[in-house]
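Next up, some structures in structure tokens.
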Structure I
Amino acid sequence: MPSQFSGQRVVVFGAAKGIGRAIAEAFLAAGAEVLGFDRDPHPTPLRTAGDIRTGDVTSLEAVQSFAAAAGPVDHVVFSVGVGSGKFGFPFWNVPPGDWARVLEINLIGAVHVAHALAPGLAARGRGSFLFLASVAGQIGSQTDPPYSAAKAGLINFMQCAARDLAGYGVRANALSPGMVRTDLNESVWAAGQAQRPAAERQSYADWAGEKIRKISPLGRWQTAEECAAMAVFLASDAGRNITGQTLNIDGGQVMHA
């Protein structure tokens, strides 16, 4: 597969760390030119090559400026996600005022990216979008209702985009990770522990291990590298007939009958 992406340009939103970082590195290893975009003002350089620009997906102007500077693009990855930072069970633990930022980043940010880059891909008649969603967007997670709702909206928007872009030869899919060791995952643990009496609080390792045993039939962590491998596959010719789909890398957490 490495030679397949030679001469192709991939833009990764959320490329500074976590799953987005792993995806950027995987495309670089596959021979693509990679341009990253992240709000992190001091991202460490990508290991192989590539460039990460600082910006905020909630600014349409910033995303449009980045898209214009990037030039012709073959594949777009939106790997951006933030939670409310609060434990949302029951849902009224998270005031309505805390929803706006979560929706603005996770959902409207993706809309900004799609608006800025879809016309170029459609004009070229090829390429793909990949939106990083979450298993929380499919199961109505009680952990963080604003995040869950935003990712559900993102999955639905991806389906709208997939239908609109199919006639131009452009594909759109979503990838839903399960339990992956990321800053976001740790923030979920921290928010939950803050609601518990001190004597009942768990370490991150104990909390994660217990959660994995409860929710994952395979009983193991998922990894950023597994998500990255799927991202590369979906952008490749091997995935040319996959569009409008949500692919779960979740150890079996979400199963549809």
Structure II
Amino acid sequence: MMNTTNSASPLETAWFGDTAVPVDAKKPMVRAVFDSVADRYDLMNDLMSGGVHRLWKAAFIDRLAPRSDMTVLDVAGGTGDIAQRILARAPGARVILADINQSMLRVGRDRAIDSGSWGDLTYLAADAEKLPVEDRSVDAYTIAFGLRNVTDIDAALAEARRVLKPGGRFLCLEFSRVVIPAVDLLYQGWSRVIPMIGQRVAGDRDSYQYLVESIRRFPPQQELVDRMQQAGMSRARYRNLSGGIAAIHEAWRL
């Protein structure tokens, strides 16, 4: 039986897109997806969203409002887009960029070196469900377009709370459920095109088919709020972007 809401009961199966797979199989399958797309990941983000992902990320950073005295853990940070934006806004901040996928970290390191925008940035190969980070050690935890790829979302949320200092803040940017019918109709049509773009640009239709399916499987806005609260976070809420195509979820460890 599929169990996706109660982290107290071990998961037996997990969704890989629209396919139920043994729970131990999902992480290697997701890793293979991002190994495949790492070199074209940023280009494909622009093509898939028409560049709108940049506006969403700008809104995300505005919501975070990073300060130079903060330590920020950016989980599933991939090629470093969010980490670099944090450092650009708050040059003295310390950012730990964690990702389970070595290929994405490699692309991120290369980008930072090429741009000369290194800053106080540490790369950490780590699983969101079991972070090698001390309890109560970071001021903010960010995760952008990564939570839907986690096998056990509730375990990742519990880890987020664990590593946050009292008064620390959790922020998630993720694709969500469209709340405007006309926009939803257009969005569903565009979603059918994305795997074809993946085939043409990245030579990989299957990975982008998974990404489309993973968006559909991700919890809707209020359900994620509820699960954040169940993980022990306080003042959980969300803000829709582009009619709910994406949403920013936030909460505090009090």
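Please treat every number below as a calculation from the coordinates, not as lab data. Note that the structure is a prediction, hence the values are computed from the model and not measured. Cβ atoms are built from the backbone, for glycine too; each structure is taken alone.
For FRET efficiency 1/(1 + (r/R0)^6) of positions 39 and 151 (r between Cβ atoms, R0 = 30 Å, to 0.05), which of I, II scores largest?
Details: I: 0.95; II: 0.75.
Largest calculated value belongs to I.
A value of 6, 22, 26, 18, 13, 8, 6, 2 was computed for P(r) over Cα pairs in 5 Å bins from 0, in percent, for residues 79-118 alone; which of I, II is the source structure?
It was calculated from structure I.
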